[in-house]
Structure I
Amino acid sequence: MAAQTEESDTAREQAKAEQDVDQVRQRAARDRQRLDSGLVTSPKDLESLQSELASLAKRQDDLETVVLDIMERQEAAQARAKELAARVAELQEQTAEAARRRDAATQEIDAEATAVRAERAEVAASVPADLLKLYDKLREQQGGIGAARLSQRRCEGCRLELNITELNEVRAAAPDAVVRCENCRRILVRTPESGL
């Protein structure tokens, strides 16, 4: 906007300066016409008219220099505005592309979440109701994780290694028994990598 404002300001300034040059030219043309017509016969008036024509020529030269300076500034402002407009267009395209990628990723995540929810519902249907209730309660208390894998004698939920007494209790428990971590109280999921 600043570049566009500068461009329009210099265009206005140039139009004003060109108008000033035209006024000086018209006045000089009128004076020259008076001088050439022979109507001015007094030497003093002739000298005054010639002096005014010289003054107008200098004024016209000065104003034309100002016009050229303004034209150069306007060209620079136009180039800058054009460059910035291209950059804005490029950034808008990048933003649109990022939004398209975001929307595609969101759709993919939503589809994955729907599939995971369906899979969870299917698995939850096969879990005893009291165990599912305990799991949901622990999940709510433990920031979304109600069960953790026991790996290399370490609870993956709290990352603490079980002591020998706790390990012996887990070893002694029936394969279908629900065992819990003594530290974080999450349900421990036993696997061949549990280190039992």
Structure II
Amino acid sequence: MMRPGKIVCIGRNYVEHAKELGNDVPTEPLIFLKPPSSVIADGEYIERPPQSVQVEHEGEIGVVIGRRLHRVSEQEAVSGIAGIVAVNDVTARDLQRKDSQWTRAKGFDTFCPVGNVHEGPVDLDTLEVITTVNGEVRQRAGSAEMVFKIPMLLSFISHIMTLEPGDLVATGTPAGISPIKAGDMVEVSIPGLSRVRNPVRDVVQ
């Protein structure tokens, strides 16, 4: 199973998603971190913690870093991509609204399902991410719709923190987020490249 050194995530990187949460589109990338301990593989359970009553899916295009990126240009950043992967940035939405920062809402164990890594060449401008819950499409968008494109994001992050081989960058979720409950099956796919499919259950105390 993939175990990145760090997981750097981008918030509000699709206009319609920012709108559905009542937020403005950022003027520069909004970044936050998820802990590596939140990662699970395809088929493992997403666990809804008792602290939250509103756990939601966030399907995203993930970028796996292949070489050290430190204050690099956008062109240099692209050469540092090792692969593309489907990611589910599971979020406790009620806790996100409650807290002044998002560590708790984003950081629970099982809150980062990660699929298989596609290591071949890709066109970063034509990627698509689709999220389904119990087979029903909830999210669908293309990388061309991102406010900040992937090369810019990697360059921007590299001027704040060095990206190391194996790190994961989750590039933001499109509109269509919705609550998930025990018994649901959530799938995030990047068609033809990667997918991650996970059942949902409640944590039993």
Q: Please state which of the structures I, II yields 34 when relative contact order in percent (Cα under 8 Å, 6 or more apart) is computed from it.
A: II
Q | Among I, II, which structure scores highest (criterion: FRET efficiency 1/(1 + (r/R0)^6) of positions 82 and 154 (r between Cβ atoms, R0 = 30 Å, to 0.05)) | A | II
(Q) One of I, II was used to compute Cα extents along the principal axes in Å, and the result was 46, 33, 28. Which label is that? (A) II
Q) The value -3500 for helix-only ellipticity at 222 nm (-39500 (n - 2.57) for each DSSP H run of 4 or more, over all residues; to 500) was derived from one model only; which of I, II is it? A) II
Q: Assign the value 15.8, calculated as mean count of other Cβ atoms within 10 Å over residues 10-17, to the correct structure from I, II.
A: I
Q) distance in nm of label points 7 Å out along Cα→Cβ at positions 58 and 90 was computed and gave 5.0; which structure, I, II, did it come from? A) I
Q.
Looking just at mean count of other Cβ atoms within 10 Å over residues 2-9, which of the labels I, II belongs to the structure with the highest value?
A. II
Q) If we compute distance in nm of label points 7 Å out along Cα→Cβ at positions 50 and 130 for structures I, II, which one ends up with the highest value? A) I
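All of the numbers you see were taken from the coordinates with simple rules; none came from a lab. Small disclaimer: the values here were computed from a predicted structure and weren't measured. Cβ atoms are built from the backbone, for glycine too; each structure is taken alone.
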